[in-house]
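Just so it is clear, none of the values below were taken in a lab; they were calculated from the coordinates. Just so it is clear, the structure is predicted and the values come from calculations on it, not from any experiment. Cβ atoms are built from the backbone, for glycine too; each structure is taken alone.
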Structure 1
Amino acid sequence: MKKDADITPTENLTSLFLYANEPDALTVQKMEFLANESPWRICLVFWHRVNSLLSIQATMGLPSENVTCISGKVGLSWIAKVFYRLAIMVRFVVQSVKLRPAVIHACTLDMLLVGFVVRALRPGTKLIFDLQDTSDGMLHPLMLWIQRFLFRRCSVIFVTSKRFHTHFLREFRLVNEGKVPVIYVPNTPLSERFSAFNRRVPDTEIVIGCFGTFRSPNALEALIQTAGILRAKRVNASVLFAGTGISRPLVERAARANPHIRYSGSYDYQRDIKNLYERIDLVYAVYDSSHNKGIALACRLAEAVVCGLPVIVNSDTYMGEIVQELGIGFYVGQDIVGDLTAIVEKFSADPSLRSKVTAACEKARSQFLFDTYKPRIREAYDNLFSNKH
């Protein structure tokens, strides 16, 4: 892997992915699909944030000469952080121009800005944006203006939730409907990732799993508190955490203080994710309330369905609607601790609930597999240089 080194340029169907962190496993999955099952040469420039709590490792199956890592610091003061980020973005621009890509595939908003600068320097470069998350900051009037300016210059926008289209892009008039294709490709795993999956054999213990990025301290505290209440009521409940994130210290403290709270550390998605899900009975996908979490679809939702495991989500969210409609899990209201305690007690006492949810998951499985959405991605790329875009 090169670090800010000269790259031999080529213009032959090169798509350059830009990621302002370690690329997440499902973005890696998309890159590998295009690299292996399309004529596109896929390259990646990403920002390795030294000592960051935000990165979950994902093994990348791209040739090392196609991957460039830009190392950078974290933990700076906010003023220093602004100037440092600008310097990092300049390095992204320089590396991108060297590669001379036909397409810039930006995975974060700041990387879309980099792509816009590259397109200004190299007219004709196509822009693709992966809208993987929203945030409250993105709803500020100035940020909405910036996004409207950038999104309307994209050739394609991929969204990981249908509500990102209807309740964000369309609601705030950020794209020209009919001119910029908005394509739904949710956060879903490959079927082979969970092949020969061995679901945990039920016993006297109920293991609740919470895997991925830890960002919702109140929801995490509620899970930890619930496990203690259940054990006090003689329900043999435990929690298995795996992953990292800004709330990782909270998880680590809970694991040190409570033998029924286990933290297995960060993990490599491709290598470890199946084994993690084979160790649990319930999937916890409850988050602190925000605009994003109200309309997003978490990776845990799809992973739970593919594994045939019940998922627990917030009731007043898009995920809550899906869980209720498909019967693939349970949902909690404002009283997370009370509702979660009741759910686990009922699940422990009624073995038929497990089989009912597993059957519902099997019916819905195809819509939660990445394999289903491969043709959409390929078609979007095939159409980039046609008259359709």
Structure 2
Amino acid sequence: MKKNIIILVSVILGLILLRYGFSAIMQFKMAQSMSKMTAPPVTVEEVKTDSVRVKVPSPARVLSEHRVDVVARVSGFLTKSYFKEGDYVHKGQVLFEIEPEQWLYELQQAKASVEDTRAKLIYAEKQLKRTEILVKKDYVSKASYDQLLSERDALKSQLALYRAKLSDAQRNYGYTRVKAPVSGRVGMIETTVGNFVNVSGEKLTTIFSSEPMYVTFPLSAKTYAYFLKVDKNNLKTPRKVELYLSNGDKYEYDGVQDFQDNAIDQSSGSIILRATFKNPDGKLINGDYGSVFIFSNDTIDSPIVPQTAVLENPQGKYVYKVVDDIAKMTFIETEGQSGSNWIVSKGLNAGDKIITGGLQKVTANQPVKVVTKEELAQSENEQKDDKK
């Protein structure tokens, strides 16, 4: 009897274990099936290494080569202006006139002083020669001769002084006609005709040269060091720079980077570079903003990934690398662009597989289903149809 009870209990326990074991197996298989069904379809590409020319974007500002404030160099009332605001003026062109009468009077005085002193000097020279003959014959004392010699030398010094004053008067009179110090486009008139101007530095107007034009832009110290590494054998060749205007249009002329600052800005960690551009049509205007791409002179072998495969969050740029059908979030570091690709300096190796399509439904550390581009497009179209 006792033996039968033991057998019965064993059978019951076996049936219970069999039932729950079968249930667990079924649940596991269903979970696997559901996982495969819910894994989002994605396309992947294998990371490749290529010989690339580095291309780095940066915000930029357009500046004139010459930015000159036009100021008065003599005092007086402004009597005339010879240009319209916004005109293109040439170096040496007369822009304003300051009342010339006072300075003309000083010029005439200086000329008269020079002429008077020159006449006195000529007379003194003649007297000295005559006296020299008389001294030799003992008709005149040596002291008298020395007196005339001293007067002649004093007149020479006086003439030199008056000539210097004449030169100064001529220069001041010339300053009554205010001329353009450089060629360029003239700005607004800051002081109008009828006002008194002086030599305190008061601005009359400003001229901005327009050919060529400068474009300045910052690069991080890290990126600049990378350029030096890439171009280590070609550092003296100016780098090509492309400019995009504030409206987004690409400027038709390429520039060359011909200057870099001599220090890193400690507050921003960047260095200022400058490129020079032709501006024959005057499209580039001082103070305008835009953006540039600067290109390395040489190429470098580096992994590249499509820009569309790279995402970004507060921690930095990242991609989803596929490992055993699982999407792994992988942070990367980039050093500029090459065409439509990012140049990767850290985080990926050649042969890694990254997700390039279907990223919007990918979750880190979750399964994905690798499909072709055609299959992904078909799946997305079916989902659109289901929503209708």
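Data overview
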read-out	value
With volume of the Cα convex hull per residue in Å³, for residues 107-170 alone derived as 79, matching label from 1, 2	1
Relative contact order in percent (Cα under 8 Å, 6 or more apart) derived as 15 - corresponding label from 1, 2	1
If P(r) over Cα pairs in 20 Å bins from 0, in percent is computed and equals 27, 56, 16, 0, the structure in 1, 2	1
Highest-scoring label, criterion being mean count of other Cβ atoms within 10 Å over residues 123-130, among 1, 2	1
Structure from which 0.00 was derived, FRET efficiency 1/(1 + (r/R0)^6) of positions 115 and 299 (r between Cβ atoms, R0 = 25 Å, to 0.05), options 1, 2	2
Label whose coordinates, when FRET efficiency 1/(1 + (r/R0)^6) of positions 91 and 307 (r between Cβ atoms, R0 = 41 Å, to 0.05) is calculated, return 0.55 (choices 1, 2)	1
